[in-house]
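The structures come next, written out as structure tokens.
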Structure I
């Protein structure tokens with residue numbers, strides 16, 4: 001049981017995070033699930049992305065670090081429309097005119113602010129916008145049962161699903177946001193700073209959850225400034241500097257010092 005006082009979140013098998021490469025990625029990886037080629041994006045005179053190429057494979061966690069790292073995910077999620085370049089998903093070129101188009105392709109994003117409603121209970125947040133009904137009434141019984149199944153499938157233990165989300169700890173709230181995104185059966189799950197405001201024990205719980213999600217074959221993209229977290233869940237890391245991808249590393253072939261040098265531009269100048 002992991003948590004803070006009365007706000008506990010239990011994670012089965014949470015004695016440690018499985019090493020990267022032990023999930024469904026590694027040698028079973030074949031074709032990219034999503035490929036970006038020559039992606040450019042400018043805001044006025046500012047060039048946010050300068051001809052970026054990037055591949056994301058099934059069942060892996062890709063870490064994105066450095067300046068403008070989030071801009072790549074906003075292209076993938078449909079938040080930004082690229083000025084140039086192509087996006088290919090499972091061998092088919094796609095164009096997203098907005099987030100709804102990306103979600104239609106099973107691309108989900110967990111935002112840094114989580115987008116949860118504090119004054120609604122856990123069940124209500126999990127089914128927000130897609131509530132089940134029986135006639136003119138909400139089918140609260142079925143939603144409660146399905147919510148429990150949803151959380152159990154990811155080994156998330158929250159004692160009271162009828163309690164307000166505002167009463168939950170940071171780790172529990174993050175788990176609810178991830179579970180809601182995972183319930184849409186995404187092929188790609190983008191996570192923006194999922195551990196930035198959590199206590200140490202809750203960080204461990206969320207990292208374990210990320211590993212379980214990618215073990216189900218989901219392509220996970222992790223944006224974080226907590227570089228140590230990358231070595232717990234990522235299979236590869238891509239480093240951005242001044243709108244360009246300056247490096248891509250397998251997690252086993254890099255270290256914290258190497259990443260810091262690349263992020264601050266020292267690697268790019270060498």
Structure II
């Protein structure tokens with residue numbers, strides 16, 4: 001599944017789009033669905049640590065109208081938040097999933113999902129939200145991810161959340177150096193052994209920048225490499241900014257891997273064969 005990202009905040013570190021009106025946000029979300037997103041992840045606060053915490057009411061005012069509009073359009077909606085008040089507000093208007101980026105610091109998230117049946121993403125992080133922190137894992141970051149996620153999964157279950165509602169996220173870049181992020185990604189088999197689906201949020205991430213030397217807005221190729229790698233290793237859900245590019249990659253990959261046939265296409269559609277020069281281009285060459 002592809003999770004398309006719609007930022008309803010003004011300071012995303014990795015998204016060059018600034019969707020300043022509700023209509024623009026809805027239009028972008030629907031375009032992502034048209035491009036192949038299976039669900040939309042709405043965020044009202046950037047994860048960057050150089051800005052302060054967004055007030056709960058401000059975040060609610062950013063995300064609730066957007067969630068309400070998208071649900072009315074039949075879109076499956078996740079909300080990226082760590083604040084219980086925001087979680088309650090979005091569930092009240094029909095959000096289908098809570099993407100808790102705090103590592104279940106507030107067990108109320110589990111209570112809310114148990115009460116409503118909404119899905120819950122459990123993410124690994126040793127940092128408080130908006131905190132600059134690289135934890136000391138003693139060279140064993142993968143083991144820490146496993147034990148941390150096991151602990152908060154147990155909490156969620158004890159509070160009544162069914163396994164069918166749970167999704168695990170190893171938290172790439174959250175309180176991790178690029179090398180630590182790669183190490184925990186290499187340990188995905190251990191997460192798959194839990195039997196729970198795994199979400200990977202690799203789009204435009206710092207570890208991609210560290211590998212490629214590219215700024216956030218220049219990381220599409222690196223992101224697609226990470227998306228393809230993640231798909232090969234069984235990720236159930238991939239959180240991305242550029243849905244069309246990710247969908248193209250996955251569609252081609254499915255055919256090349258032998259899982260899908262080449263689809264029917266119009267053999268007379270010259271657009272699929274070559275780029276035709278326009279009359280102006282030809283005149284300019286002369």
Which one of I, II has distance in nm of label points 7 Å out along Cα→Cβ at positions 61 and 181, as calculated from the coordinates, equal to 3.3? II
Work out the source of 22.9 here, i.e. which of I, II gives that when mean count of other Cβ atoms within 10 Å over residues 189-196 is computed. I
For the read-out helix-only ellipticity at 222 nm (-39500 (n - 2.57) for each DSSP H run of 4 or more, over all residues; to 500), a value of -8500 was computed from one structure; give its label from I, II. I
One of I, II was used to compute distance in nm of label points 7 Å out along Cα→Cβ at positions 157 and 213, and the result was 2.2. Which label is that? I
Quick check: 28 is what I get for relative contact order in percent (Cα under 8 Å, 6 or more apart), calculated from one of I, II. Which structure matches? I
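None of the figures in this text is laboratory data; all of them are computed from the coordinates on show. Not measured: the values here are computed from a predicted model. Cβ atoms are built from the backbone, for glycine too; each structure is taken alone.
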